[in-house]
Every structure is written in structure tokens, then in C-alpha cells.
Structure 1
Amino acid sequence: MTSNVLEVRQLAKSFGGVKAVSNVSFDLARGQLLAMIGPNGAGKSTCFNLINGQLRPDHGTITILGKKANGLKPRDVWKLGVGRTFQIAASFGSMTVLENVQMARLSYHRQTTSLFKSVPRLNRDHAMELLRLVGIEDQYNRACGVLAYGDVKRVELAVALANDPKLLLMDEPTAGMGPAERQEMMALTSSIIETRNIGVLFTEHDMDVVFGRSDRIIVLNRGELVAEGTPDEVRNNRRVQEIYLGEEPV
């Protein structure tokens, strides 16, 4: 039985005459942190949106937890066991930190028919467990609208974990954070991978984060997969040095 939570084979998507993603293939295993990097326009966002169901591939296959996911809508992908965070974190600002996580949990279990009288007590223990996991349980009763941005990112991560995912997609998880916050966020992500045995695919522009935290890296350029491997293998790849890092090949 495969340990892969995600298998992508010959994935392709074009917009008009522009090939945004061209025959991209890769795997992601449980317990692994996989970075997807590349210059602007490389196809990273398109690839993410294909996997998460915002876009339908022109051809190729996406297999999530052993099930073909081509053409599924985002909510159906979510039901398979996929969580996602976004480059710009968002939350319900007028609701408390705890209520934001409870709402996601309630939605996953379809307990939304009597929200107004049930939210305060339904799934509270599980929501608090997630807030402890991301290190923000002490702010559970604060409105999200008054939180620092780094804390909003932690709330978003807790929400993304509300469906107990085995695959987590993180789009620029450290965007808008300072250097220390970035390292804390990725250390937290690594801890969650280990304790929950999930696979995480993330995009990131901070190369210190990418090379310091990833188990493996895949590199896209103009929609094509041009390199993959360990951080050391990718760092020493001549084509990556030339195309992405802006260095002369050695």
C-alpha cells in the first residue's frame, strides 16, 4: 500500500495559448514537507489550484489518498482529507478565535442547521485542542479582528486542520511575517507533520525557509518541472542556479 498522500502525473493546464502547467509529475508522502518553488509565472499557483479543485486540468491525473481527484470541486477535495491555507490569511474578524475554528469543524461534520444556539458548545474541546496545537489557545476568546497578523495565520492553520487532513496545502505560509515569525511558523508546521503524520505541500519565496525546513523541493519554471530532490541536491543543481537563483553555473 502506498504511503503517498498525493500523486500527480503529467498534469497540464493552458490558458489560451499559454501553458501554465506542462506535464508536471511528483509525489508527496506522509510525514514529508515538500516545497514547490519557482520564479513568478512558474505555474505554482495554477498547480495548487488544480490540486485543490479551483481549476480543472486539461489532462493528467491527481490522486489524493488513493482516490482520483480530477475535476472535483474544492469542497469535495476538502472532504477527501485536504486542508489549505492561503497567501493572505483571512478570518471572520467579528468572531472569536475559538468560534472561527468551531465553524470549520461544524461545517466538516454538517452540523450547521442550528448554529446560533449550538456553536458555543459544539466541538469546543476539539477546537481548543487545535488552538493548543498552533500555540494560540490563550487567545481563544479574542475577536480575530484585533489579532496581530502572525496570530491570524495561526488561526488559519487551525481552521485548515479542522477536517483532520492527511494532506495540507500551504500557499506562502510565512508571507507578511518577520524573520523570527517565519521560523516559528515552519517549526510549528514540521511539528504538526510529525505528530499527525500528514504530508504538506507549500510554496514559499523565502529561500532560508525553503532550504532550511524542506525534506524535498520541486522547482517549476514556465510551467515545467525542471528539478527535484533534497535541499542540497536542488541547491547544487546547475539549472536551478541559472534559472531560479540567478547564479552562474559552476
Structure 2
Amino acid sequence: MSDLSIRSLSKAFGGVRAVNEVSFEVKRGEFLAMIGPNGAGKSTCFNMINGQLAPDSGSIWFEEKNLTGLVPRDIWRLGVGRTFQVTATFGSMTVAENVQMALISHAGETFRLWKPAASRHRERALDLLHQVGMHEAADRPSRELAYGDVKRIELAIALANDPRLLLMDEPTAGMAPRERNDLIALVKRLVVERGISVLFTEHSMDVVFAFADRIIVLARGKLIADGNAKSIRDNPQVREVYFGTGKTFARAGAAT
């Protein structure tokens, strides 16, 4: 059964077709990686799914609901979480307060704060922080945290609306190899426990081959391959279009 179904999605900017008739599905509980070279259309496709861009044609379905044309907030309220390549926490707030604000928004209480926000949903926020290994930093300002720890806070925020689908845009961008593998291992453990489906974009091939259940490859706006790590690693078109000679690609996939 599919949680997310992308059907013939297209988007052009001027005369450039950034995404051209792309179709794929994310199955329930699946950890799906979307990869491709720079300019392949990954970000455009991702931003259409999340509602930041409107497609020129095609449709986006989540649990039999048509998301096409909805704004990000409406999509979030339907159970789709999102993390961003650039961290987006409030540095002046404590770690717990950042998560509490997400919980307040999810509960529809943003305009009904008749008591201080710091007292609302704190126990739930602490529970989410415990799940991502950041509960001991709950009362520290977010601006004091290391970059990798901020990424963990973002994960807690993304889980605040109890998502059934999680969209992750370059979740390990800017992180050292050990940090990024630790973060993705944490994400995969949490989503498996919760039965959450995940679609993520990623440039680190070690992360993709180690953790993705399935991989789709975009090039010049089109989907050129869809399969498991071995089939993607051995695909001659992927080697040529995405990696040139394929030597770097072969090394990245050798550990799988």
C-alpha cells in the first residue's frame, strides 16, 4: 500500500523543464532516497510535494487525499512532516520551547495563548527530545548547540505533528561522516518504530546506500532509475548521467 503517489509531475521555469513527467510512489513504512546530480530537479520535485511550489501539471496524492495546490501548513496538518537543508530553529528560544511551539501549532493553539507558551505541552516536548537524545539540553538556548545537535532538534520538531510521512531535504548537509550516519540511523530507528514513511534527498552516497530501502534517480528533470542499492549501483545510465565514469559511485556502494 502506498502512502504517497506522485503522478506525471511537471514544472517548468521559462523554457527549462525542471521536472518532466515524474511518477513514483512511497510505500507505507518505506525509507526512500531521491538522488541525482545538481540541476536534476530534486529540489523542485521536493518543493512541489511539500506545497512550496505549484506544479504545472500532474498530481500528488497522500493517503487518497489530493495534495496538489495545497500550501505547506495544510499539508503539514494532514500528517506530513518536513525537515530542511538549512536549519530553521529559533536561536533565542530554549531547545524545549522550539519543540513546544511546534506542538502548540499542531494543537491549533497559536492564537489562543492565554497562559505562557513555556508552560504548554512541556512534558510532550521533553518526551520528543528524549527520543532524539537531546533531553539534557532542554533548557539551553538553541543558539548554543552544535550543528549536529540542532539537526536532532529539527527532527523532534518534525515529529511533533505525529507525521505518517516525513520529507527530509538533505538531512545530513554540513555534517561530518560519523555525525551524519548517527543521525540517519536515529531517524530510521524512530520511523521504523512509528511506521512512518520517509522521502529524503541526499548527496552523501554512504548514507543513501547504507540506509535507503529504495532509491530513485533524477537527471535533467526525468526519473531515470528506481530500485534497490545494487540495481542502482549497477545501472549503466545512472553511472553515466550521475557519476560519469562510475568509479566514485562503485566505491560508495561497495559497503552495502
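Every read-out reported here was derived from the displayed coordinates using simple, explicitly stated rules and does not represent laboratory data. As the structure is a prediction and not an experimental result, all values here were calculated from the model. Cβ atoms are built from the backbone, for glycine too; each structure is taken alone.
Quick look at the values:
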quantity: FRET efficiency 1/(1 + (r/R0)^6) of positions 160 and 176 (r between Cβ atoms, R0 = 30 Å, to 0.05) - structure with the largest value, from 1, 2; calculated: 1
quantity: Origin of the value 15.0, where mean count of other Cβ atoms within 10 Å over residues 16-23 was derived from one of 1, 2; calculated: 1
